[in-house]
Structures are given as structure tokens and as C-alpha cells.
Structure 1
Amino acid sequence: MLTPPSQLLLRNINDLTGKVLLVEPMADDLARELAQAAPELQLFCYSTDKTVANSWQAQSEAPCYFAASLTTDEVFDTVVIFYPKSKEQLSFSLSQLTANISAKTEVYLVGDNKGGIKSLTGHAEKLGLTAHKLDNAKHCLWFALNGLADKPQPAIAMQQFSAKTADGSIKFCSLPGVFNHGKLDIGTAILLEHLAHIHQGTVLDFACGAGIVGSYLLQQQPALKLYCSDVSALAVDSSKATFALNQQTATVLAADGMPNGTPLFDHIISNPPFHTGIKTDYSVAQKFIDDSKGKLKSGGSLTLVANAHLPYAEWLKTTFGNVKELARRQGFVVYMSRKS
């Protein structure tokens, strides 16, 4: 199965030559389809998403670079960038390509119309580049991007931020592409106010983002044994930087779903995602709730925050047989369930 952006890429397969790097592709069957349609191409993947990396590696022996930064000496003939969620992340991705393109490299972008790619022409101009629309189908756009070899984009370093909490402040680090980059979102801020029941034991912060929740917990309870996991390599690096900044110790893991190889937990906390790319996708949160029960010790708790319209209370009740509402305000709800 192919997502619409991948379908549009295949429609323009004749634009691809030689060594082809796909940057932040989707978790679909593109690697297999491309290899079948154009076996003469040498395919490579660069993704910061563990789900995508796992999908790619399951269907192709072509190299997949799963990391926050692109670390290879390869120089590519063609680069296709799948338009990311934010312009900041696009700038980050472009900056990663400096050592891997030449004046002969053809650079293309593809993306869903609803994902912001319509503004690419203007954004490219601000970066000193030129974007030309080449195709439009499947509610997606296919652009050529010119000038990147002549005007390499500046490297974007890990940034430090500070946010106010209900009982003080917290310092954290973040890269573009991390959830709510550089800010403490309302839902997480409300969650932080309702974690007093977590004062000892082993804790997992699932979908940890920049590590704000975990770092806050260690501020309050330094003796906790903390694990953090996220599907994003950008988030993993950001969380590690947050704990280093605050001189704290935690184990941070990249994982597609629940991390493997961990002990059972006394507590699991999360502000779980409900989007895959730009599309609403409840399956990640629902599977997280289902899998949490097996990762908790008897008597252990799962605490999460969610938009009030989402059916998390029903899922928690079905999985755990109990659910308690700890807070409800500003369109968010904090729930807690315990494993009997």
C-alpha cells in the first residue's frame, strides 16, 4: 500500500537517476515498489522515524540511516524530500544534505496539499533557493528545488529553552521536528500538576518528546529509575540533551511502540500522539494503552493526558477495568488507571 505522496513520486519516477536518497519517507511500501519499478536505481533512506526505518528495513536491503543527523559520505544523484510537518524541520533536513549533494544533484520535494507544501515556493525564496512545481495529483504536489548546492543551509544545533511550570520552571533542549518544539504545551503542563502519586520505583515516559515530563519527575523525585521512549530520533537526542543539561540520569530509547528489553514499570506516563504525519491516527494511542498493562507491575499506574474529545476513558476502562479522572480543563483530561 502506498500513501498519496509516494504514489506521486512513483508517477514521476523518470526524474530519479543513479543514487537516490529518500528523506523522511512514509511508512508504506515505497521501497519495495521503487525497487520493482526501477531496479537500476540505488536506493537509500534517511529517516528520523523508527516506524519508517523498521518498515524500510523489512522490505529492502538498501541502506536506511535512522538518526537525528545524516551520517554518510555518499554523494547522491537524486534527493527526494517528503515535506515535513513544519518549515523548521524542512530547514533542518536541508541542512543535513550539505555534504551529500553536488552541483549535479537533483533535489525534489513531495507532499500532501494539507501539509504545508503549497507554501514551498515562498519559503524556498526566503532560504535563497528556488522551487518549481512540476506535478500535481493525488492531492499532492511534486516540486524541483534548485540552488541547494550553491547555497548550503546553515547547520541547526540543539537549542535550549526554559518553561514555567505550576511550581517553578524547567530547562529543556529540543530540535526542530520534536513535538511542540521549544514550548511546554498545555496538555503536558496540566499532566505535570497531577503526578504526585509517582514518588518511587521504575517509571516509563512514553512518547517523551523533549524529555520535559521525565526531567520534571526527576526534579521532584531524584531517586526514580526513569526510562523514556519515543519513535523519533530527534526526540531521543533532545531528551538526552535535556537530562544532560539538568545533570540527571535516564535511559532514553528509540522505539516503535513500547520499548523492548526493559523491566516492568511501577508507573507509565504519557501525552500519547494521535497523529501519523498530518493525519489523525488513534491506533498508536490505543495500542499503547493495550500494551501498557503488560508492561506494568501489579498495582502499577498508567497516567496520561489527552484531548477531551478522544475516547481514552473508554479504552482505559476496557483494558484495566478502572479509570479515574484526575483533572479536566482547557480541553484536556488527565486519566489514571491501575493494574489490579
Structure 2
Amino acid sequence: MKRIQYSVYKRETGSAGGKAKNDIFDILSEEGFEPSYTPSNNRYIRVAQQIKSIIAINKDTDLVVQYPTISNNVMKLLCKKMQRVVKTTAIIHDIPSIQGMGGDRSRESKELSYFDNIIVHNRKMGEYLKSNGYRGRIVELELFDYLHDATREITSCNGEGIISIAGNLDKSKYILELNKINKCRFNLYGINNTLDLSSVNNANYLGLLSSEEIVYKLEGDYGLVWDGDSITECSGIHGRYLKYNNPHKLSLYIAAGKPVITWKKAAIADFVEKENIGITVDSLEELNNIDLKKEYWDKRKNVLKLKKRIAEGYYTKKAIRLIYK
């Protein structure tokens, strides 16, 4: 039986999504899944490669696809071909229809129905897809892996409660309210083209680092997983999406050796509490009354255990092996 993974165009995007797809590609390669083609740097040639590689897929094949990664028209062709493949699996990165990226829910449901198995971020994402008609096997990933050199030195923590925020700051309007959390200091990393931080006197913008570099240079003691327009809850489209997804920045913080702070209603809250790797709150204003030093080193010890796992691709390998025993 031939094992194939649908190829992804590997490049440094400066975003979590690019790192996640590249890492899963490498982990699947370790597990014996050959790329369907070797992507060209030319976009038009890649389209031709995609079509040719889909046509070449034969019935004696196990196929894994990272979803969503390809155009609608190419996806239609792939779905037709998947009806003849032995076992098909989609590894979900995002669900655009609830992410606020303009996805079509009915189209997503139809596309996913062609897969025998889907690997979802967590239980809540699985329940959502079931409620929208998916009838195949669902496997929970739990945590995105983050391939990196776990033996390389990372920035030290002093346990003083300094909080780092990494990601696309432009969509994180709540940052403009951080001065209401006057007990805390914040380090900001990432894309910022729109936010005027001049009035946020307890935040320090430290620039944009690549997804490979930031692991070793992320300063502070905690990493914050929060999104939306307000510090009182994760509001707006981006905030509500936290109820379903596992943000890749959670894995970044763990790779950087930082315990995390997140919203109690976020899908990742159960994992954070179960593994005792951080703090969950209803509102960031609660941080004014929380002792961030309490049990900090116990939490960090637990983080470092997970750091070793995600450096080796543990979670992706576990999910794939459950399906392809």
C-alpha cells in the first residue's frame, strides 16, 4: 500500500499557519507518507503539478491532506479522486466559515464528507463538525507540534509575571486596553501595521521574528492566548473562534518554555488545566488580582515536558498512528 501526503508549498511565511503546515509535512514524511509532487516556486507551474499529481493517484493508496490548503477547483478534482482511494484523512488547520475568513459552511461540509477520517484540534471542534453532518472517524490532535531544537538555549524566565503576546497584532484590538491591567507588563511580538501603542504604557513592542527564531528569543514568563476586541472576554469573530480551535501560538509558547494564560471558554482551556501548564480566566482584568508567581515553577516544569514532545512531532505521530496502524 502506497502512502501519500498531498504536497504543501513550504516557505517561511512569518506566520503560525506556515510553520504548522511545514512541520506536519515533515512529520508525515518521517511516518512514510511521500509527497504527491515537488512544488515549483512558480505558482502557475504548481497548479499544473497539482492536477497532474491528483490524476496519478491510484486506488491502492492511503492519502493524507492538510485542510484547507488548495484552491476550490483543485479540491473538487481531489474529492472525485478520493472516492477511489483506500483510506483518506484530512488534518484540519482551520475552518474558514467560523474563522471569519469567508468560508462557505456547506462547501466545507461537502469537502470533508469525502474523507474517511479527520484529525481535529480538540473535542469541541469535533463536535462542531459532527453537528454539521460529518459521519466519519474523528481523532483529536490535542496540541500542534512545533519542530525545533529542544536542546538549544531559550530565553530564561524569572517568574516575575511578565506576559508575552505573539502573533498578528493587527487583529488583536484588545491590546489597546492592556493599560487597564496595571499590575502586569507585556512584551509584544508580531505584525503591527494598524495599532497605535503610544498610550499603552505597560506594553513593549519587540518587533517581528520568524517562526523559527522566536522560540529562542521570546522574553517574559507567560504567553497569552487571547483574541478579539476586548480584555473582558474574547469577543468578535476572531475571539469566538477560540471556542473551537487550538491556536498555533499555544505551541509556540510551550516551545519557548512559557506557561500560558487563556480564556476559560477557549477550547484549549481544558488542555491547559488538565496539564497544569497555565492559568485560565474569564477576563484579563482578573490578572490584577492573581498572584502570577504562585506555583509558577511547577507550571513551567510541566511546560518543559510538553516542549520535548512537540519538538519531536509526538502529537501528530500519535494521531496518524491511530488511523494507520
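What follows draws every value from the coordinates through simple rules; no lab data is involved. Every value quoted in this text rests on a predicted model; they were computed, and no experiment measured them. Cβ atoms are built from the backbone, for glycine too; each structure is taken alone.
Here are the numbers:
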quantity	calculated
Which of 1, 2 leads on distance in nm of label points 7 Å out along Cα→Cβ at positions 105 and 129, largest value	2
helix-only ellipticity at 222 nm (-39500 (n - 2.57) for each DSSP H run of 4 or more, over all residues; to 500) from the coordinates reads -10000; which among 1, 2	2
Of the structures 1, 2, the one that 12 was derived from, the read-out being relative contact order in percent (Cα under 8 Å, 6 or more apart)	1
For P(r) over Cα pairs in 10 Å bins from 0, in percent, for residues 65-216 alone computed as 9, 28, 25, 24, 13, 2, the structure of 1, 2 it came from	2
